[in-house]
1. With mean count of other Cβ atoms within 10 Å over residues 91-98 as the yardstick, tell me which of P, Q scores highest.
2. Out of P, Q, which has the highest value for Cα Rg over 2.2 N^0.38 Å, for residues 43-146 alone?
3. If distance in nm of label points 7 Å out along Cα→Cβ at positions 27 and 171 is computed to be 1.6, which of P, Q is the source?
4. Consider the structures P, Q: one of them gives 0.96 for Rg/Rh (Cα atoms, Kirkwood Rh), for residues 35-98 alone as calculated from the coordinates. Say which.
5. 22, 22, 17 is what came out when semi-axes √(5λ) of the Cα gyration tensor in Å was calculated for one structure; which of P, Q is it?
6. Quick check on the output: 0.50 is FRET efficiency 1/(1 + (r/R0)^6) of positions 163 and 179 (r between Cβ atoms, R0 = 25 Å, to 0.05), derived from one of P, Q. Which one produced it?
Structure P
Amino acid sequence: MEYVCRFSNAFLKHSMKLVLGSESPRRKELLTTLGYSFRTLKPNADETIPDDLKIEQVTTYLAELKSSLLINQINSDEILICADTIVVLDNYIIGKPSDFEHAKKILKSLSNRTHIVFTGVNIQSHHKSHSFLTKTEVTFSKLTENQIEYYIRTFSPYDKAGSYGIQDWIGATAVLNINGSYTNVMGLPTAQLKSELDQF
């Protein structure tokens, strides 16, 4: 089994053997940026949310669910990381868009408003488990219909909660303010994850 770290700078390299329970290219990129070596596993989780969960509990629940499905696939010297991210507006969870019109509807609802991004992360080995939650508030400027249609056609944000990627054109042109972690909006709160791994 081979672990690859793209950084040549010894200061950035870490001795931990990590397993990322996600095939998200954004989460892979962010974990690589931290300087960790890791391999990936894909969790095939039923992401049905129990009715009695509060919105603040959803992402942690799903991250722990993913971990429970993958924990037996990691080695004794590895640490598993699973995460889940949701976008919330007016106490309503906004998922991934199903098609072009759905994406338009979502982005129109976010226009000129502040929404919340929650990411729940579970860190687990064969000996212990720890979860944490990160919250970020994102404020959009007013988006025109032409801007929305251009963004959807050019960047095809169908795999992203809330129909957008903050690292895309829309993040550079329409995000007025961020209160909290930028990388959390991308799907993995790197600063807090690094701190939690150091203490794990």
Structure Q
Amino acid sequence: MPDPLLLDIPREFTTPRLHLRTMRAGDGPLLHDAIAESVPALRQFLGHLPWVAEEPTQASAELRARRCEAFFASRVDLVWLALDKATGRVVGSMGLHRTDWNVPRTEVGYWLRSSEAGKGYASEGVNALVGWAFSGLKAQRVELMTDEANAASRRVAERCGFALEAVLRQHQRAPDGSLRNTCVYARLPA
């Protein structure tokens, strides 16, 4: 595998309803509105979204956007902002995380703005990123990991053709101190 910095990774994807683009400096206000609306729902599963623990401010959202931009450029973490094509409104964020470039293997992750949940955006974006991971990245495995209690995320995994491979018992500690189970889903190239 060539050095990941030499890979041409798309900065934008389009799906029937979504425009996925990398985050950039100046995206803080857009991101802040979506995060602030969604914090109560997102904080239910902090083990998988630790960045949600901080208080959502304009500054923290701008910092997140700039970190995502830097991580994308360095190929440490690949994150795209998900925008509704018709309105330009942020519906969430999706990405390829913890990539092992030697295999290559990656993990797809996502979160949606609370008011946009249940409309199929997660499945649409996940399928686009996973399709590219197999065709462009030549991934040999894409994982999707979620809290066992996150029924919505588990439905996305199943709709997108992921197979449940394991439930890691007492895998993460929740902010309240309880131990949580993690479901490991995976898809292999067709």
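Only the coordinates and a few stated rules stand behind these numbers; no lab work does. Quantities reported herein were computed from a predicted structural model and do not represent experimental measurements. Cβ atoms are built from the backbone, for glycine too; each structure is taken alone.
1. Max of mean count of other Cβ atoms within 10 Å over residues 91-98: Q.
2. P
3. Working: P: 1.6; Q: 2.6.
Traced to structure P.
4. Q
5. Values: P: 30, 19, 15; Q: 22, 22, 17.
The read-out was computed on structure Q.
6. Computing FRET efficiency 1/(1 + (r/R0)^6) of positions 163 and 179 (r between Cβ atoms, R0 = 25 Å, to 0.05) on every structure in P, Q gives 0.50 only for Q.
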